[in-house]
1. A value of 5.1 was computed for distance in nm of label points 7 Å out along Cα→Cβ at positions 124 and 140; which of 1, 2 is the source structure?
2. Out of 1, 2, which one gives 0.50 for FRET efficiency 1/(1 + (r/R0)^6) of positions 132 and 220 (r between Cβ atoms, R0 = 25 Å, to 0.05) as computed from the coordinates?
3. For the read-out semi-axes √(5λ) of the Cα gyration tensor in Å, a value of 36, 20, 14 was computed from one structure; give its label from 1, 2.
4. Could you figure out which one of 1, 2 the value -6500 for helix-only ellipticity at 222 nm (-39500 (n - 2.57) for each DSSP H run of 4 or more, over all residues; to 500) was computed from?
5. Out of 1, 2, which one gives 0.95 for FRET efficiency 1/(1 + (r/R0)^6) of positions 188 and 204 (r between Cβ atoms, R0 = 30 Å, to 0.05) as computed from the coordinates?
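Throughout, read-outs are computed from the coordinates displayed, never taken from laboratory work. Keep in mind it's a predicted model, so treat the numbers as computed, not measured. Cβ atoms are built from the backbone, for glycine too; each structure is taken alone.
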Structure 1
Amino acid sequence: MSTIRSFTQDLKTGKKVSLGTFIAQGDRTTKVAVATNFALDKKACTWELDPFTKIKSTHGYIPNAIAWNVSSKGIRLHYAKYSIAAGFCGPPSVLLPWGEVATTKAMSGKVKKRIYAYGIKWNKRGEFYEGGAMYVATQGRKMTMFFGPVGFGDGSCVYGVRSGKTATLSAGMSYYNQKISKIRFKLLDTSSNPKISPASLTKGWKPASAKDLATIKKAQGKIPSARSFCRG
């Protein structure tokens with residue numbers, strides 16, 4: 001069993017290895033993973049952590065870890081006492097599975113986009129757009145998704161990473177009394193712009209057609225991306 005430390009030692013070279021070798025601690029996706037796994041492990045944390053705030057004096061601010069230990073399951077981050085949600089999260093440590101975190105290098109590169117549609121059309125009688133769209137942005141292993149009705153800015157953002165042909169994402173916070181949960185999508189490939197497996201899509205959802213994209217552009221004024229809707 002590995003011990004808690006503020007560095008990891010490379011057994012081949014004997015040199016210290018920084019936390020950045022394993023995860024991008026300051027990235028939005030990592031903060032979301034921290035908030036999500038704390039909430040699922042310590043139920044009192046559900047309303048306490050805010051992965052989106054950068055204001056250190058804010059109650060839900062997530063600080064940098066002071067130590068960590070690694071295992072085959074993932075990386076466990078340890079925080080200073082009372083630094084996480086004023087102590088409401090209990091012992092301040094959280095395990096982040098390897099499939100839910102990535103390094104800065106692994107989440108860099110060109111942002112690739114895909115859009116999925118559900119029943120998009122113009123309702124002539126009511127004079128409004130029907131249906132919804134799911135916007136997916138992939139940057140290396142990093143994935144951001146936005147789900148929302150066409151013609152409106154409201155919707156939900158989820159953040160996460162992909163590992164092989166599985167993507168694990170979460171909103172990172174509890175909204176409208178809904179429990180924090182992880183969303184997993186199966187991917188058809190491991191390319192720089194992977195397609196979501198039809199088996200992971202709810203009935204009625206499909207890759208957006210040229211007609212869908214034209215309707216989205218008309219409704220939104222442009223074809224948006226997950227990054228334009230979601231923070232980070």
Structure 2
Amino acid sequence: MERGKPLDNCRWCGGFLNSNLKIHFILSFKPFIPKTLCDKCESLFTLPSREESCVDCGRFQASQKRCQDCEKWLNQKQQLNNQALYLYHGIIKEYLERYKFKGDYRLHSLFQTRINSLIEADELVVPIPVTKSTMKQRHFNQVTGILGEIEFLDCLVAKPKAQAQSEKGRNERINAQQPFEINQKLVSKIKSQKVVLIDDVYTTGTTLHYAAQLLRENGAQSVRSITLAR
């Protein structure tokens with residue numbers, strides 16, 4: 001596909017895609033990111049309710065109270081605001097199964113338009129990396145994939161690990177050690193920047209909090225995150 005060129009068909013159902021530009025997007029002065037989902041398919045994915053989700057991470061619950069995971073991070077003086085696109089159930093789980101675990105890379109940029117709408121014009125986009133072993137097995141980083149045509153800085157490097165995050169229990173994830181390093185050649189591009197981290201799924205927040213901590217230590221002015229699901 002030619003970069004920046006509108007698509008004619010929905011990537012999920014194959015139906016007609018209306019890619020007309022809205023006036024608020026034109027006035028945002030952001031680069032044009034082609035729409036990949038039709039309105040009907042987009043409505044199938046469940047949006048989180050502000051009234052029924054954690055104020056910090058977007059976890060689905062009965063109120064806007066800070067959830068237990070976020071209370072734990074706050075006690076460690078590591079607060080991070082996360083914005084999740086969708087709730088992790090139903091069709092979003094089907095999408096991740098097909099894309100991430102079965103390797104259907106045709107679906108990689110399905111949500112690039114929606115992700116782009118949540119990124120501020122002055123923010124530096126930083127994706128969560130995968131290890132070399134995961135890249136060798138999967139042949140792609142699912143996080144840089146979902147960004148599609150959105151520009152990003154690939155400044156985080158994943159340390160080798162014995163076990164994948166998806167195979168770990170909740171306590172193992174929470175008590176993990178720093179899994180990332182900074183690409184020293186790109187440190188100067190991080191300093192004084194407003195960073196938005198991107199990941200596919202927020203589970204306990206361990207991955208994103210460690211990444212945010214490392215970016216702050218290397219001069220980032222502020223760090224927040226956007227995930228596909230919570």
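1. 1
2. It was calculated from structure 2.
3. This figure was derived from 1.
4. The value was obtained from structure 2.
5. 1
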